[in-house]
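The next part holds the structures, each set out as structure tokens.
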Structure P
Amino acid sequence: MARFIVVHRLPDAATQDEIIAVGKAIVAASPSGSKWLRSWVVPEDDRLFCEWEAPAKGAIQAALKGEELLPVEAIHPVAAIDPAWFKE
């Protein structure tokens, strides 16, 4: 399964309840075979980076369609690099 990083712009002001509601809606709208794995917040840059596993970029776009609180700036296909590969 392919992995993706989705870059979101954080809203100027949102309540915790609003963010939780958006997260629940995204999970519910995720097509079969697509999974939001984890996220990282970069507060000083007002960005949210979310790791997804999905069959294609379009599956993630479908899950995020219509989401206005966390607008998507980019969706990047990625490949993991494990530091264990470099240990001797």
Structure Q
Amino acid sequence: MLKPNEAMFREAIGRGRRIGMLATFAPSVLTMTEEFEQFVAEAGAKATLETIVVEGAMDALRKGDADRHNALIAAVDRIRAAIAG
């Protein structure tokens, strides 16, 4: 049995050294970062995590506006992709 984020983090660590994470719930970032670092250490990998909190996305979802939630995430993702080149 895997922890909730384990499969995601292990897959990411296996794919590269610079990992980006979009978060919609800011309070979860600290614990998720700690979890990520634990998996990196266990894997003996050299990976780093950069997190962007998508402001307003969780509020939209709580109000039942999944389309706005998804649009906010997609906009951030497009900006990151453009910056990465």
- Item | Which of P, Q leads on relative contact order in percent (Cα under 8 Å, 6 or more apart), largest value | P
- Suppose you compute mean count of other Cβ atoms within 10 Å over residues 11-18 for every structure in P, Q: which one lands on 9.8? P
- Item | At a computed 0.60 (FRET efficiency 1/(1 + (r/R0)^6) of positions 3 and 19 (r between Cβ atoms, R0 = 25 Å, to 0.05)), which of P, Q | P
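Thinking of P, Q, which structure, once helix-only ellipticity at 222 nm (-39500 (n - 2.57) for each DSSP H run of 4 or more, over all residues; to 500) is computed, gives back -7500?
Values: P: -7500; Q: -19000.
Considering all the candidates, the number was obtained from P.
Bear in mind that the values in this text are calculations on the coordinates, not laboratory data. Keep in mind that what you see is a predicted model, and the values were worked out from it rather than measured. Cβ atoms are built from the backbone, for glycine too; each structure is taken alone.
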